[in-house]
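Undergrad: So, here come the structures, one by one.
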Structure P
Amino acid sequence: MRKTTFLKIAFSAFLSVHTLMAQPVASRVVEDGGTGKYSAVMTTQASLPTHTVFTPKDLSPFGKKQKLPVIAWGNGACFNSPFEHVNFLSEVASHGFLVIAIGVMPKESGEQTKDRSKSTQLVDAIDWAIAQNADQKSPYYQKIDVSKIAVSGMSCGGLQTLEVSSDPRVSTVVVCNSGIFKTPGNGISNMPNLTKENLKKIHTPTLYLLGGEKDIAYGNGMDDYAQINHVPVFVANMNVGHGGTYSQPYGGEFAKVATDWYNWQLKGDVNAGKTFMGNPPGLSKNDNWTFEKKNMP
């Protein structure tokens with residue numbers, strides 16, 4: 001075989017594999033794709049099989065004029081699958097976000113994995129999004145806003161979020177039903193063993209969403225809020241306990257408030273920001289919530 005022929009075959013094989021790696025291995029629509037402008041789909045990506053990606057199904061609206069901000073998500077109980085949060089995450093994605101959740105895509109039967117995740121998987125999600133944006137073979141090529149990245153998570157995932165919040169690429173932090181234990185080591189063995197000193201590493205506006213006094217994370221989360229004095233911080237409580245509203249249709253109230261925050265912090269949407277700005281802020285009109293804030297307009 002001539003050398004040139006061999007090189008052509010090898011290059012063609014490389015392109016075929018590379019193209020396959022840029023495509024989703026599996027996909028499924030959650031509920032009806034969400035209430036946002038961009039109907040969402042849940043996918044497993046060949047180039048990131050350790051995560052589940054929630055994305056607008058049609059990527060054609062995104063490019064030079066409009067890009068997808070990134071949200072990296074950690075799951076409750078450090079589960080290595082977002083099965084508890086699919087309604088919430090799909091809803092957020094339908095508003096024009098690339099949501100990358102730790103862990104494998106849940107099965108349609110609702111089976112759950114007991115495998116545990118690590119905080120570094122949030123960093124893996126960010127790295128993947130940046131690489132996809134730069135990869136000419138990726139469907140996300142130049143469609144991602146790599147300057148607008150949120151780290152978020154629920155319960156153990158909230159602690160994972162706080163553990164990586166110092167990453168300079170992070171634009172905002174959202175901690176749900178979580179907070180650092182006042183006494184280190186009080187969590188389950190696989191939880192990040194953080195201290196309140198970690199709060200000083202936060203360098204971005206931060207939102208806490210808690211489930212009121214019935215939430216087992218309420219005391220820890222409210223204490224975090226009290227100790228964060230160097231960045232804008234908003235804490236909102238809804239009296240639903242530790243489970244939040246993630247499994248409700250379209251993620252319920254937690255999805256509405258979180259999406260407003262993401263739209264404000266990652267897209268500069270002033271109307272969405274009115275939920276949190278002002279004295280009192282717009283959230284005061286919603287009887288489901290109580291709130292506190294500081295270092296914010």
Structure Q
Amino acid sequence: MLRPLLLSLCLALPTTALPSYAQTQRVQPEIASLTQTLKIDALIAVMRSEGLASGKEMEADLFPGQGGAAWGVVLSRVYDTARLHQIFDTALTKALENDPATQTAMRDFFGSPLGQRILALEIDARKTLLDDKATAAAGAMWGRALNADAPRAAQITRFAEINDLVESNVMGAMNGNLAFYRGMNAAGAFPESMPEDDMLADVWAQESDVRRDTIEWLYPFLMLAYQPLSDAELDRYIAFSATPAGQKANAAVFVAFDAMFVQVSKELGQSAGHLMAGQDI
């Protein structure tokens with residue numbers, strides 16, 4: 001299933017009441033069923049592990065020694081998997097509410113034995129890449145395939161291009177970074193309030209680094225995830241992705257994850273901003 005990687009983001013918010021976003025929006029039962037088919041619960045569980053790990057790195061970079069136990073509580077609380085799933089379902093409902101044909105196509109493909117296997121392989125690969133040594137090994141594997149002009153490298157490249165994975169992930173990460181800035185600004189992290197234009201300029205200044213990081217993670221991930229698939233099986237996935245329904249499905253899933261990442265990135269900025277301003281969280 002196609003979704004933003006955005007590995008640099010870590011979700012957090014103040015330890016006061018959680019926002020009511022997920023509680024006030026409508027989720028269609030059909031979408032809740034669809035996201036079960038898409039194994040969103042399992043994917044969000046991996047994202048929780050990623051976020052808890054990157055949250056520790058964020059503390060060391062932005063406010064070393066200031067977070068204490070409260071920061072760990074913040075990270076754990078916001079990474080409530082049921083809440084994140086609800087946010088995803090809500091956004092996906094909005095993205096697909098007038099498109100039952102795409103919903104049906106997603107169920108037909110991802111609910112098939114091949115589709116379920118693909119989803120499981122993607123989740124397993126993401127778990128594997130939580131380990132730095134495994135990440136380096138996957139990068140080396142992709143590098144060898146690319147340098148040898150291997151057929152699998154060509155398939156992976158075509159898959160990424162058809163689904164616009166690089167551009168979608170770059171823009172998603174930059175949207176998250178802007179939300180992070182806005183959260184920090186609202187929390188008073190800067191000596192003076194930062195104008196929106198300055199935040200946008202800073203985010204765009206990061207574009208080349210975000211693009212490089214995305215490419216360096218994306219292709220090894222795809223190579224690792226789809227290694228067990230035969231060429232014919234991967235071609236079937238590519239063919240589905242190239243259909244109008246596959247394109248709409250990909251776009252809708254990105255929209256749903258963007259909604260989740262933008263909201264929680266702003267909350268992360270708010271929490272970090274409070275600490276950097278010397279306030280309690």
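Derivation of every value follows stated rules applied to the coordinates shown; laboratory data play no part. Just so it is clear, the model here is predicted, and its values are computed rather than measured. Cβ atoms are built from the backbone, for glycine too; each structure is taken alone.
Undergrad: Given 24.2 as the derived value for mean count of other Cβ atoms within 10 Å over residues 159-166, which of the supplied structures P, Q does it correspond to? Intermediate values should be presented prior to the final figure.
TA: Details: P: 24.2; Q: 18.2.
Only one of P, Q returns 24.2 for mean count of other Cβ atoms within 10 Å over residues 159-166, namely P.
Undergrad: Where does the value -0.90 come from, among P, Q, when log10 I(q)/I(0) by the Debye sum over Cα atoms at q = 0.22 Å⁻¹, for residues 95-142 alone is the thing being computed? The partial results should precede the final answer.
TA: Details: P: -0.90; Q: -0.77.
Going through each structure in turn, the value belongs to P.
Undergrad: May I pose another question? For relative contact order in percent (Cα under 8 Å, 6 or more apart), find whichever of P, Q sits highest and give me its label.
TA: Looking at the calculated values, the largest one is Q.
Undergrad: One of P, Q was used to compute mean count of other Cβ atoms within 10 Å over residues 87-94, and the answer was 22.9. Which one was it?
TA: Numbers: P: 28.0; Q: 22.9.
Only one of P, Q returns 22.9 for mean count of other Cβ atoms within 10 Å over residues 87-94, namely Q.
Undergrad: Can you tell which of P, Q yields 127 when volume of the Cα convex hull per residue in Å³ is derived from it? Let's see the in-between values first.
TA: Numbers: P: 143; Q: 127.
Source structure for this number: Q.
Undergrad: Have a look at P, Q and say which one yields -8500 for helix-only ellipticity at 222 nm (-39500 (n - 2.57) for each DSSP H run of 4 or more, over all residues; to 500), as calculated. The partial results should precede the final answer.
TA: Working: P: -8500; Q: -25000.
Of the structures listed, the value fits P.
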